[in-house]
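Okay, got some structures for you below.
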Structure I
Amino acid sequence: MVSAEASTGPAQPSWAYYHFGEGAVIPYNSNLSDYNIDVAALKSTPPNITGTTSYVYVNHTGNETPVDIYGNLKVPDYFALNHRGYLYAETTGTYAVTLVNTDDVAYFWYNTTAYTGWNVTNWDMYTDFETADSLHIDLVAGQYLPIRLVFANAQGTASLPFSITAPDGSIVLDANSTASPFIVQYSCDRVTAPEFPSFGHEA
């Protein structure tokens, strides 16, 4: 197995929370399945709050109480979360990305599309109400892979179980992960893996 030294770029993916209210961006979800939001609206909309996180997870049972968004209590209905960063390959091999029991909807992009050009039709993985999917991505040690995960909840229960697993079976990122040197915001030289544009000013 080929390994690379850990990246020293800033660890943890960045995220942004957007509350739109019911409307064109996040419509009422009456079908549960085959549900979509206006993903492109996130590119130019200033988020309500941003931050970084060592884990990715949302679990909320209703819209009567605030939802915990990485330690921040926020409005639980008609909201979207936009996560992004780079998966740094410590070892050469196949990495698994999994979404399970999403409620309401999640989109995942990787490679150049995760950095720019992402939209509702070119996702690499999509899950809606209580469905699951996974991707297997081959990486070379030392490679930086842009990744982006957008999640949205219309009304009611919100659920986002997400994970990235390394070739040796160890968890890189999930609901219980701690800060990993293998999920970074950019590379040290900011050239190999450039910094993402600021939220609200993406293309």
Structure II
Amino acid sequence: MLNVLEHFGQIAKDSESEYRPTEKGMLTAYIRSENDLAISTVISEGILDDLSPVEIAAALSVLVYEPRRNSQGTMDNVPKNIKSKVRNIQSIAGEVEHIQNIEGINSQVSVEVDMVLVVWLWGNGSTWKKLVQDTNLDDGDIIRAMRRIIDLLHQLKNNPSLNLETQQKVSSAIGLLDRDLITINLQEEKVEALEEDELNQEQEIEAEI
């Protein structure tokens, strides 16, 4: 594992030839995720620097989401700039997996795109009803995945090795994502109740028109 960490600049030898964590290594140390090295590398290489808060969350979702069944997600309706970043992330994830395999560490670095559009829509104010209509995931899957993404964002927000601008962006992303059903993690019957409320609101608006 030392060779893997050294390859990605996570550790370096000091004057006494002892391995010490680098700034990149300290960033990784505060990330609790199976894909911590890939996430850290994506951040330290500046892949996310020119993205908005919601776009950062959407891009990072590919390294956090774990589908319960075979993934069939697409990015057909995802903005081009996010698609481009996801391709960058796929390249980094592939390199991490390749180097680990060379060193005898058989660990897959999965990149799952199912939640990219979901995060982007929700972060841009989508209602729950429309969110479910526009995606192929069920309520429970979305809630569980979103909580995992928000947890990662909290880790990054409190990461002392992350630059201030990115910390501010992930903090903003948390505020945009952690709302309504995601905040209170409702049970299925409450999900249905909220959808009914949204329908009633739509009918009231139509009646006024």
Structure III
Amino acid sequence: MSGSRRALLLDAMGVIYRVGDDVKDILIPFVREKSGDVEGVEAAYLDASLGRLGPDAFWRSIGLDPSVEDGYLERIELSAGLMGFLPRAAAHVGSIACLSNDIDQWSRKLRRRFALTDAIRTWVISGDVGYRKPSPEIYRIAIGRLGVPAGDIVFVDDRPHNLQAAQAAGMRTLLFDPGATAGTDRTVRTFDELLAVLDYDFRP
């Protein structure tokens, strides 16, 4: 199969970005620091990440002014090695995409901030499509947007239950786990290890 008919699909938090659980590890501490309603964060975030609550309404629902948003997003960092990996990965696949549970506006701000839109052209974000991983619907949407058979997509995520749903949709999968003691054929710890698997999986 031609490389133009293959796709790499990356999770955002825990793969593209360093933090795996942005709500627990960054958002809740940020809201606490700003004296917002910590108890209401998770429910409000769930609604916002499904597109049911706009980003400004999200902040107001937890007692904060929307002007704090950029300060929160500044705390999110890229994963080490990502920017060097993307152009090398592009040699193996026809397209690189992102599939993420996130608030759509936040995703857009982060991808602009880190200049990711040239390398990652397709973004399937829960807040835009109204479904969250591991819902089967969001995987079907991703497959449709990529325009390749599910079996020609490698999906990389840091949460096993999201990978199980992707496998059920017909995708190949890899667990991204920087804390693993060793990489395996289906678990990678670094982008160099991911590239090696792509080199094998997508060899001519």
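Please treat every number below as a calculation from the coordinates, not as lab data. Computed from a prediction, not measured in an experiment: that's the story for all the values here. Cβ atoms are built from the backbone, for glycine too; each structure is taken alone.
Once distance in nm of label points 7 Å out along Cα→Cβ at positions 40 and 176 is computed for every structure in I, II, III, the highest value turns out to be that of I. For percent of Cα pairs over 22 Å apart, the highest value in the series I, II, III is held by structure II. I have -500 for helix-only ellipticity at 222 nm (-39500 (n - 2.57) for each DSSP H run of 4 or more, over all residues; to 500), calculated from one of the structures I, II, III. Which structure is it? That value comes from structure I.
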